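Before anything else, here is the set of structures, which you'll find just below.
Read the figures in this text as sums done on the coordinates, not as results from a lab. The model shown is predicted, which means the values in this text are computed figures rather than measured ones. Cβ atoms are built from the backbone, for glycine too; each structure is taken alone.
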Structure I
Amino acid sequence: MKASAETAWIYPPRIFLVAAEPSGDALAGDLIDALCVMRPDVKIAGVGGSEMARRGVVSAFDITELSVFGLFDGLKIIDLVHRRAEEISRAAAAFEADAVVLIDSWGFMLRAAWRLRAAIPDTPLIKYVAPQVFAARRERARVAADTFDHLLAIHPFDAPYFTKHGMDVTFVGNPVLERDLCGDGAGFRTRHAITTDEPVLLVLFGSRKSELIRLFPRFADAAHRLKARYPELKLVTTLAPAIADQAKNMIAAKPAFADLIIADGTERQDAFNAADVALACSGTVTLELARLGVPTVAAYRLGWLAWFAARFFLMKSKYISLVNIAADEMLIPECIQTRCRSSILADSVGKFLDDPDWRARLSRRLIKTTGHMRGEGDSPAHNAAKVVLKLARSRV
């Protein structure tokens, strides 16, 4: 039984979180921490991954099965998406949620929201992380306004796209720009017998299996070319849990990666701080690297049908990297689709390795640009938690 308005918040607020891939799971973990600080009696349930589980919120199913990218990849699992969305709506209803927070993963969260609205029509549905309408598919802003009750935006340039459709938006700041990225780069080099004179290339294959499959052969061939040019070059990687086993098998079969150093999860930040240059799947990780001032070459490939649709009908932005969008300049070279070839990747990384002075200047630019993107006020998780609790209280 819910409390009356006069006895608001005598009972613990009940918040249901949904995260469908590792990046959303990380945001959920930070949000849980902030909610627990603000309301130690808060009750939290939901669906997510290891970060939510580490805080006691165990998912009913494995979210890695939903971690796909692109229209046509998504169509392959559409039946599973609808089943999982229905399961989420039933779970949130059984939990008697005061608010539901749906984090990132636009396609899945939209379908989950439709089911949730039918199952618990009076419960606030909060979208955390806007679909990237500044880059493509501007019509999603109107759909979001029709579907969700509030948007927690992580970019300062998000709001106008949604408010013009009548949607309430709060800019909370980008959690990636607040997260502690400190690490012991020197210690990492010492542990792995890398001298101060040997350059370190961080190779990051992405967090989705589809990304691994499409990028791995090109990254491997680029690494082979780079090792031939720079024999002293040391290759390092960290692997997202969703791809780790498959990636290790693929790495073991590639001579180009015979001496690739695979940093375990506890060494991730040390490896990032040890890197001179990075070759990375385009995504959140490039923002982390920019914060640390690591010059990075970003790469991405979609299926050809998805790429054709994106390239000729959907894309509205000059760039895909947030740092480039914020700077309105190509600070992070983008090797996308037809430019995602091993020769171009190797040449792009080689330009960084050949010119330490330029690398140092670019490093300073990356740090300065991400500093401007941070926003002001409390941490993003704290800002988000305040809005979630306020909206949840409106249910009382």
Structure II
Amino acid sequence: MSAQPSAQSTASVAVFASPSSWIESDALAQCHQVAALEGMTHVAAMPDLHPGKGAPIGAAMTSSVLYPFLVGSDIGCGIAVFPIRLKRAVPERLAGRFPDLDRAIDDDDPAWDAVAGDVPGGHFEGLGTLGRGNHFVELARIDTVFEPEHAARVGVGAGDLVLIVHSGSRGLGERILRAHTEAHGAGPAPDPAAYLAMHDTAVRWGSLNRRLLAARVAHGLGAQVTEPVVDVCHNLVEIRDGAYLHRKGAAPGDGHDVLIAGTRGTHSYLVAAHAGADANYSVAHGAGRKMSRADALRRGRAKHTVEQLRTTPVGSLVVCGDRQLLFEEAPTVYKRIEQVVADLVDHKLATSIATTVPLVTYKTADPGYAPERNGRKRRRP
């Protein structure tokens, strides 16, 4: 869809979704509210668009003014993909070997070997933990490969196992946004350079945290730690062509390989992104919610039991000790990932490379499982 001028401002708003895609009117209203902000020039809404707290999720927004609230509190949130080799990938055996990623990482945990150099900002609080909401660590298998040569360049092939890690900057990003909002509310950053310095630290921290999480899980499963073949942040701001490009739940789409997350009960898609200026050089980051958490909880409890939600439609297992979260993050509360990706392809923003299918999805520690520990020692840097 070509960009259309907003009725509320001179900023343009473009929605990259087909008429049959699920796009809430509240989310579109938020896009136009953002378009009316001072300095805003263009808002690009992805097919996973849904309402957020004060700003839409699944949008990329360009402005001459830097607005921290458009990035949100989880600065640096992103998705990374790590190849992993296991002798046997039996979900029933592996689910109980995931470590407790709600618990702070021990000083002698071998996962610290994944840390090269200093921890960004010297911020150790929350490091190595996953967080709640839609964050997850997933053991998955590469399923259908659409572009074998590109998949080989990425470093994956059909049947390969990967760890998919979705997490961000935890309390660090929240602290940065809180400091701004307490002084300036939803207004612009009075000192963009100062905000960007803190923002960049949180982005680096989020990437490091994804490495630590993958290392903790790899050790728990008895595998070697690997470098990520994909690690793309979808909550950030960058300076591009002299303007501030804010992304809230939108992945950089200018030449990146991106893992677009489905749900714990569906495929995810690895795509080659090639979005242009009309899409603010961005693509979707996931399936996108179609149901609020309150509605998901209410409807889910009427249709499903907790035990039913621990096994998914594709036969994978879910590790989640938080019963409410099981309902809030059920596969049915999200849009169809196939439609989201089809919209990106139809609008020439991305090309599908391969799909992944989940085997075990970890959300929070579950007392029903007994994670094993690796005894190798290493001191925290």
Structure III
Amino acid sequence: MVNLPVLELTKVSKAYPLYKNPRDRLKEFFFRKKYHTDFIALKNIDLVITRGESLGIIGDNGAGKSTLLQIVSGILAPSSGKVVCRGKVLAILELGIGFHPELTGRENIFNYASILGYDTDFVKDRYEAILQFAELGEFIDQPIKTYSSGMLMRLAFSLLANLEPDILVIDEALAVGDLAFQKKCIDKILEYKRKGGTLLFCSHSLYHVSRVSDRVIWIDKGQIKMDGQPEDVIAAYEWYVLEKERNKTKSSEDLCAVSDNIVKIVRFDLETQGPIKRGDDLVFCVETSAVSSSTPYHLAVSIKVPNGWGVYVAATHFDKMKPIVGSRTVRLLFPKVPLLGGNYFAVARLFDDTGMLLYDEKEIEIFSLEKKHGEIGTCYLEHHWEIF
């Protein structure tokens, strides 16, 4: 039996009519003449997603990402093209979408699930799991018009993630809520992936996209500009952003940092004494302070050039190490670094035990390696010439 793709988009386009004033809509209706211009949100999108695949979607604001997700979710119809979906699609797009403000959280669980096509018995079987995940307490019996944005996201994410869809669509869902709930969402997404669910994940957090996705597409001006491995597509997009903005890319724009630190960096130093030359050891020291002695976390140290472009990242989770626990002092040695002379800086970051959620970060200001005359580039590569 042929394993058909779970989702196929063929030449999908979406255009929105733009009118200079409201009267033009009436004039167009009565006179059967065009009084608008077309804004092309998507143009000739071809996309095939296999069952169990996790697709990351990146791009600038207004590039067409949300329009694409709304079409996949069935909220919008394409202006042209074909969408074939072989399975149940659930989407976490906008806060409170599908909820009735006058109904309680409990009533909205059953009401919204019914709208999505789930019968009452199916929802009852999962009700306790939904309730425990959302952690709304007594507010579950209050009208959701009294809910904060964080509470709405708790309810929406908990409901949709526990209904076990074939395809789960997430658009910036991790941007709302406190630290503990963000971690629960991440764990739930990873669990959904392990069970073979198909995921479409759109976020401005490139780090989260790289960690969640098996494949990434970059949408630019309504078209797929690049489709491939996460590291290749994200690197190309980061370079594009650097070139466009012509200034230092701040890590806070790429990561969903949080302020209520469970563990924090109290000291981050470069212990190697200057002057530093190519071939010297680089030794970094990171001192952490954890609220609890049982808090597990991972540490990453990245070396960058002044424009923000990364040279290398060493991370405990990349190296398959067990999470660090409690307050610790960590030394990281880069032996005989092949970096050429120039200016560099370093960033230390603490993540949760999945390596996904950022707890804290600290930066070392510019440090220099002595530059030899005629050296060009970032690192030294051993090489040999043969001339025939």
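When mean count of other Cβ atoms within 10 Å over residues 20-27 is calculated, the result is 15.8; to which of the structures I, II, III does this value belong? Clearly, the read-out refers to II. Comparing relative contact order in percent (Cα under 8 Å, 6 or more apart) across structures I, II, III, the highest value is found for II. Highest-scoring entry among I, II, III, by percent of Cα pairs over 35 Å apart, is III.
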